[in-house]
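Below are structures written as structure tokens.
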Structure I
Amino acid sequence: MRKYYYDLHIHSCLSPCGDRDMTVNNIAGMGKLAGLQIMALTDHNSVKNLPSFFAACENYGITALGGMELTTAEDIHMVCLFDSLENAMLFGDEVEKRKIIFMNKPEIFGEQLILDKDDNVIGNEENLLINATTLSLQEGYDLCKKFSGVAYPAHIDRDSNGIIAVLGDFPESPEFSCVEFYNLEKREEYEQRFPAIKNKVVIQSSDAHYLDKIPDAKNYFEFEEGLSFEQIRKKVIEFLKD
């Protein structure tokens with residue numbers, strides 16, 4: 001067995017709140033310097049930088065996971081991760097149909113840049129990505145599951161778009177197998193206040209929007225040695241679903 005260090009919540013320059021320096025190669029390069037072996041790109045309500053991110057991570061010997069930070073109709077942030085790029089892109093196609101369309105105002109929200117594998121800008125998403133979709137929490141969970149993914153509430157210990165801050169409690173449904181903390185020091189407090197969190201898989205990720213917010217390797221999974229990228233992706237999803 002070996003330790004595979006991870007960060008499963010990172011934004012590129014496609015997210016309007018993501019810094020322009022958050023290109024796919026810069027993210028992968030910073031991850032390599034930080035000692036990470038597994039990284040997930042989870043832009044707001046879009047998967048359009050995933051193909052280039054996968055290519056960049058492969059160049060650095062890092063396992064890429066395809067994902068999205070979905071904003072539900074309740075204005076809750078939910079991380080959705082997939083065992084393949086194909087499934088992530090299919091999920092993204094379905095989310096496109098459930099967006100509430102507002103034109104982005106780059107001077108207010110920031111640019112939303114689509115990149116190729118060499119960090120060249122090949123597009124600019126015109127519609128704002130940070131607003132809520134029409135997918136409810138349950139619908140988003142079910143849609144993710146349809147494409148063999150795992151969905152879990154993001155940064156449950158934060159006020160901004162956290163599931164507890166929005167709902168006032170941790171719901172029994174959907175039956176999340178996993179929760180994400182921004183600050184693991186709050187885990188015991190939250191488990192005492194919200195017993196529904198107990199016995200779930202707990203992970204911590206950075207929610208990085210800037211390169212210097214990608215932390216040094218700290219959190220890890222333990223899997224067998226010598227796994228391929230594809231095998232590692234499947235192992236991560238299986239672990240988070242347990």
Structure II
Amino acid sequence: MSRSVLLRTERLTREFGSLVAVDRVDVEVREGELRSIIGPNGAGKTTFFRLISGEMKPTAGRIWFRDREITGLPQHAVARLGIAKSYQITNIFPHLSVLENVRVAVQGHARAYDFWSRADGLDEARARALGILETVGLGAKAADLAAHLSHGEKRHLELAIALATDPVLLLLDEPTAGMSPEETDETIVLIRGLAAGRTVVVVEHKMKVVMRISDRITVLHQGQVLAEGTPEEIRANERVQKTYLGAGR
């Protein structure tokens with residue numbers, strides 16, 4: 001039986017003056033799918049993510065999540081519906097411990113912005129945070145300052161913070177950016193593990209990563225969908241070869 005569509009965009013468009021960064025994009029992502037979004041620099045990948053996550057409003061087009069239209073909803077409202085995003089640039093609290101970074105995120109999500117509630121759930125939040133850190137391989141470094149982590153570990157901490165909201169859909173923007181080959185391989189394993197229990201959409205430029213993790217791949221070029229398919233179909237697509245996977249890649 002085919003899995004139901006979790007996320008859908010219809011003619012999604014974002015203009016910046018005369019520049020059309022995202023141009024009438026139609027995408028469907030099904031529940032439990034690991035989808036990669038690839039394309040040359042300037043193809044519209046990050047803008048597409050910002051539209052989905054509510055960081056930016058579209059110029060035109062519509063977005064549905066779980067059959068509910070979320071077009072133009074602010075980021076906090078989108079997050080409450082079950083969409084979480086990690087960023088290309090590491091976004092953590094360096095002077096807090098690794099555990100506190102995640103505990104704060106867990107507690108903030110659980111309290112649902114109720115600032116008058118008591119902190120009775122602190123122990124529960126701490127236990128959940130520790131469990132998430134184990135999931136991303138940082139359990140042994142819970143007491144360390146976040147500033148003291150390696151670059152790859154900081155990226156994994158950011159994943160843990162995103163997981164604190166228990167997302168249905170996890171958006172990962174360049175999750176292996178700046179990583180060594182060893183860190184990249186570890187992150188591939190981690191992403192595969194995370195995708196076992198949720199839907200994941202990844203913007204990634206490393207083709208080794210994309211081809212190893214993806215169920216399906218969407219290729220953007222000049223803001224439009226150039227191609228879509230399985231890794232094997234994308235690798236064999238002549239238009240993709242000429243536009244994106246050419247010599248030297």
Structure III
Amino acid sequence: MIGRPVRAWAAVIVFLGLATTAIQLGLWQLSRADEKQAMIDLRIGRQTPAALGGPESPWKNGIAARDLDQQRVVLTGKWLHSSSIALDNRAWEGRAGVHVLTPMVLPDSSRVWVNRGWMPKPPGVNQVAIPAAADATRLEGLALASIMKRIELGKQDLSQGADNVWQNFDWQASGQRIGDDRVWPVIVWQITETSDGLLRRLPEVADDVSKHLGYAAQWFLICLACLFFAFRLRPRGPKTTTSTLN
């Protein structure tokens with residue numbers, strides 16, 4: 001039979017393991033809170049529109065996506081409709097569809113990918129007719145570093161460029177599609193309404209920092225409880241008694 005000290009040590013190890021897991025989850029919730037607060041602050045601080053590709057904000061080598069993330073931008077230029085793609089498996093109020101991405105040539109001849117909006121698409125189709133839009137004299141949008149990754153059911157070959165329905169956005173394949181390496185490292189979500197029939201909605205930044213802080217506090221309390229039980233269940237040495245001689 002397993003002795004009582006062995007069982008006690010096993011219980012201690014289990015509770016210490018739970019305490020370790022709980023503190024890791026608490027720290028992860030704190031990091032999620034920091035990330036969301038930083039994103040909220042970034043979007044608030046970058047509300048003044050920047051004209052991409054213009055004299056004040058020309059394209060340059062080495063510009064990073066984080067330098068433009070959450071930045072309100074103004075675009076003028078010419079659409080490259082023949083290079084448009086559609087990102088598959090993007091739902092809108094329960095309906096299956098795609099996000100339409102079209103590159104735009106800016107005044108300094110650089111390119112930027114614009115998420116023009118959503119449209120429905122039947123399943124199993126790898127080529128769709130993407131509606132065109134008139135070249136905008138002024139188009140406002142929000143630059144986002146996220147490229148909206150989805151789980152891929154199988155590896156898609158984008159090297160040939162025949163299909164315009166992609167499971168996920170790929171920077172290398174998209175650069176080959178438009179034939180230019182001066183591409184802004186963000187996707188601009190179009191805000192300005194145009195008569196192309198596409199539906200538009202910016203991805204929201206959930207203002208739920210307090211929720212993550214609450215979850216973190218719960219995990220830290222669970223950690224303390226596990227440490228308490230580990231301490232209480234630890235094996236104790238045999239009690240010693242003293243006798244008094246009269």
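Where a number appears in this text, it was derived from the coordinates with a stated rule and is not lab data. Please read all numbers here as calculations on a predicted model, not as lab measurements. Cβ atoms are built from the backbone, for glycine too; each structure is taken alone.
For the read-out mean count of other Cβ atoms within 10 Å over residues 9-16, a value of 15.0 was computed from one structure; give its label from I, II, III. Please report the intermediate quantities before stating the final value.
Numbers: I: 26.0; II: 17.8; III: 15.0.
Of the structures listed, the value fits III.
With Rg/Rh (Cα atoms, Kirkwood Rh) derived from the coordinates and found to be 0.98, which of I, II, III does the value describe?
II
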